[in-house]
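Asks: These are the structures in question, set out in turn.
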Structure I
Amino acid sequence: MIYDPLELTSELIRCRSVTPNNDGAIELLSKKLEDIGFDCEIIEFTEEGTEPIKNLWARIGNKRPCLSFAGHTDVVPVADEESWSCPPFLGKNNGEAIIGRGAADMKGSISSFVSAVSKFLVENSNPFEGSIAFIITGDEEGVAINGTSKLLKWMEKKGYSFDDCIVGEPTNPNSLGEMIKIGRRGSTNITITCNGLEGHVAYPHLADNPIPKLVRIINELISQPLDEGNEYFDASNLELTSIDTGNFATNVIPSSITACLNIRYNDNFDKDKIEEEINKRLNCFDYDFDVEFQHSGDSFITKPGQFVNDLQAIIEKHSGIKPVLSTTGGTSDARFIKDYGRVVEFGLIGKSMHKIDEFSKNEDIIMLRDIYFDVLRKYFS
């Protein structure tokens, strides 16, 4: 049985799996994979204060090497359905493209890989040397607590592993074939609260204004770059995202002021080194202030080797474009996967994701299926 990637994309879109809801998407995918010989396990993770999330582990074969595909069936909400040209969960195919929430991010990529695997299994009726796996979550667009990170830990306890992984994120800005993500920057949020003494602006000697102190602190943090980047990464950047006193009175000196910052850092740092660098810059101040760090993922890099080079060559063969090996953009579930095996990201075009009339062209979904199919053939040759 060979699945049509266009039909499967529409089927998945018809599941209104707006995070954290599943609406049958995980079960649909599990059934499709079981029907072509995969052993599937649906695992639901819970944590106090969060919604329970269904995840899927599926595998065919029990030998190494193991090539896995990782993705998510959950999608972001639709703010205004009336602004869409068609219902966002209809999965409409207008003959040129499939329109619907998740068409680009990332139900189209999942469907392309499922289709590629089904074709590969039909054309390789004899058992192939190795195994193929799916790592699918319903919690990527949300808080990402009961999703991929827990699924990977569960896999480790069960003795399940993989060697290489493709994450089907929409990595291409404008044309299919432009970009492979071979790494991601780390992300750290910093909250700095500077304390003072509230008072009347006409009597500053009876108050202690924390605002000028925080201005000096921020200036110290942003006055010098964190680094200059390296072969695979742009320079790390620190951005001021919010300053708030909670004070709306123009004649009152506030008692405290809070600033929020975010750092996107390359592999010159990890979360411990980032904290060390920020604290070093803050050590020159003897003000009354508090600093909190919240880390959402470390930087990582999958340096070019046979797997990356083969993928790059196959993409160029089909698209006519030699893809850039990139580490730009935000975080993804690859930040969890990199601790368990080599990981890269390649999927559809991302410019319509999360937008009104999100879509993927039919020809792109089919080309992506063909790219994934050739990756499977090369990997197990």
Structure II
Amino acid sequence: MKTLSLSIISASLLAAMASASAPVNAEELSLKHDSEYVIDGKIFGLPEAKVYREDYNGPAVVGDYLTQVPNIAKLDYEGNKTHDIRMDVFSQKIEVAPGVTYSAWTFGGSVPGPVLHVREGDRVIFKMKNRSDEEVTITKPVKNGAPFIQQLQANGYQNNQPVVNPMPHSMDFHSGTVAAEDKWRTISPGETIEFEWIANYAGTYMYHCGTSSVLMHTAMGQYGAVVVSPKDGYPTDKDVDKEFVLVQSEHYLEEASEGNYIYNHGAALDRQPSHVTFNGHVAALSDNPLRANEGDRVRLHVLNAGPSGTSSFHVIGAIFDRVWYEGDPRNEWYGMQTVLLGASNSATIEFIVPEEGIYKLVDHEFADAERGAAGALIAGPRKEK
């Protein structure tokens, strides 16, 4: 009897082990196209991109999970989802600092472009029209646009004005695992590109225009962040009180006439920025500081978009008790005073707000802080939870 019981237990354990180590059933991952296949629980082999012309002049940014920095959309669904998003490319005259404006090349109308928030394993169906030959006004009310549009219109800190500057453009999502020459191909003014990608890996990723000169297109304003939350979350999810996105970038501008600036490619090649900003404006996080309360756990998704410099991100008065480098939960660090990020590197950072007061956010490479890479988080009084 004892031998039989042991045999039954052994058989049960073996079955459980086999089940735990069994390969993921491809059907459970919602394969959509005949070309798709699964390796290590991740989907590859997406269909070719489509390039076509369409008569479209609707909202330039469409998608429920697209926001303007520093905001991040809440993932209000379980499991995985297919996201249909649109992010058109066109030019806007924007302000980088008081009295400093230039004609930026943008994704969706702002610099940086919209923040996309998805979950690991989600499918993204992406559509982008090159509207650089159009005068696109992003400040007028629209129907069926992304939350990004309403947020941009509400703060208006870049003083957007439409301009026309026909140029070829493309989209390169660092969060996508695809054939770049297909999905990231350049399209001409008036063309639309449509393709899919799977959020196979958790993390905070850069997107940018991949058309040559990539240095120029990025420095002109074509970049943004994608946050791919881990499918099982971060270990502190239930404790996080505030969550924000911060994108650092360099601007290489020279004055052409009073208040009007143009891109300086020589300065970009020499890595001599005129301005370094958090979220696209030297005052983005000082005139509109982040808000929290004493005792809050704050999570920051920090991306250094470059295009060429490094960032030594620091919050004066706080210690980063948890850091996930590149936003991957497997890359966990503890007790850090700064996080060093190269161009296109990122980190998901958490800290406890120790007291009521003002906490300055800086690039601890202080030459860049003096060029504008500074902001603040204002902490109110402690609230009972």
Structure III
Amino acid sequence: MKWQKLTSALAIGLAAAMIAGCGGGGDKKAEAPKDAFQTVAAEKTEDLIPKAQKEGKVVVYSITSRVSKAAAGFEKKYGIKVEASDLKDFELIDKISTEGRAKAEGADCVICQDSGRVWGELLQAGYLQNYVPASLADKIPADNQKPLVFAYMNKVFVYNNETFASAPPVTNIWQLTEPQWKGKFFFKSPMQEGINADFLTMLTKPENAEKLAKAYEELYHKKLELTTKNAGYEWIKLAFQNGIMMGTSDTSMMESLGIRGQGTQAIGLLNYSKIRYAKTKNLAVGTLDTMQPLAGFYYPEYLLLVANAKHPAAAKLFIEYLMTEEGFAPWQSDMGTYSGNTAIAPAAGDKPLAEWSKLLVKDDPQYIFENRAEVEEFISKYI
């Protein structure tokens, strides 16, 4: 099962990190420095172009199929062929790991997600390297450069705003553990997508667990009685015991939740970019922006150089292109996708990421890498 594959990979990586970081034993968890990966020196665009054109092509692994649209623009602009492969997040990570260990030729650069695994298994291992284009360094915030964030995505709580036209049906995340919402919470299976496992892991981070505990008290006017390590674990336990509807696609779940005329009573934590279906598929979908203590989760998609790239100059030039407004155009039209280059505005009608970030839990790659295996093992008791 994919779940077992993810868990074992993280456990192995975590064990290696802890062994490397510990001296003579002890119980304290190892803490590797967040920037313990290689950043390749930036090159000027005018120096890259002739070298990239001499290489003639660039090979890209990507978790988004839209890279093919960007590739067409890049090929037209520079005359350099792009070979793009569209992969699921775990497929891409496994492929880069396998090729990296074997020192085999494969991709030159990647667009990847599942930050904990990317950080711990690919960057720390040296299979991927960071590259920040010189021409854009002043347009990309420092936090988005280590490593280079191609884009942020968000997943938010959504509901059928035709069924609940007068007011949102819930205002607090703990309500999803109540009997009236049994089997009515749509959530992509963490066995199918690392991002949702990351979200659950982030709920267990002490600062987020404290917010959850406070939200429980505000809702029920009493303290949360813990049967687990903290309020994050407690919410996970109660939510899964309440019969989460685990799907395999945010798209299909958005369609099921937002269908008109059926009186659908459900809540989903789904990719906000799917909100476009409200118009294109005539769905009734609203967001629970005021959900306490969080309205969802946001996470990075990284744009990184492969250490043993056969076409490094072309890869660097393609990375630079994707971080420009022209290169980002295939993604820019959708709400819920925010370029790491903050000079590129969000889609029309969307909030800026700076505003969303006040409402959402932020992904923490190091915490996820060090703790996700434990959270996955915990969740497995209730699936």
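Asks: Who wins on mean count of other Cβ atoms within 10 Å over residues 318-325 among I, II, III, i.e. which is largest?
Replies: Going through I, II, III one by one, mean count of other Cβ atoms within 10 Å over residues 318-325 is largest in III.
Asks: For FRET efficiency 1/(1 + (r/R0)^6) of positions 254 and 358 (r between Cβ atoms, R0 = 41 Å, to 0.05), which structure out of I, II, III has the highest calculated value?
Replies: III
Asks: To continue, here is another question. When you work out FRET efficiency 1/(1 + (r/R0)^6) of positions 38 and 214 (r between Cβ atoms, R0 = 35 Å, to 0.05) for each of the structures I, II, III, which one comes out largest?
Replies: Structure II comes out on top.
Asks: When Rg/Rh (Cα atoms, Kirkwood Rh) is calculated for each of the structures I, II, III, which structure yields the highest value?
Replies: I
Asks: Matching task: -3500 is the computed value of helix-only ellipticity at 222 nm (-39500 (n - 2.57) for each DSSP H run of 4 or more, over all residues; to 500). Pick the structure from I, II, III.
Replies: II
Throughout, read-outs are computed from the coordinates displayed, never taken from laboratory work. Here the structure is a predicted model, which is why all the values come from computation and not from measurement. Cβ atoms are built from the backbone, for glycine too; each structure is taken alone.
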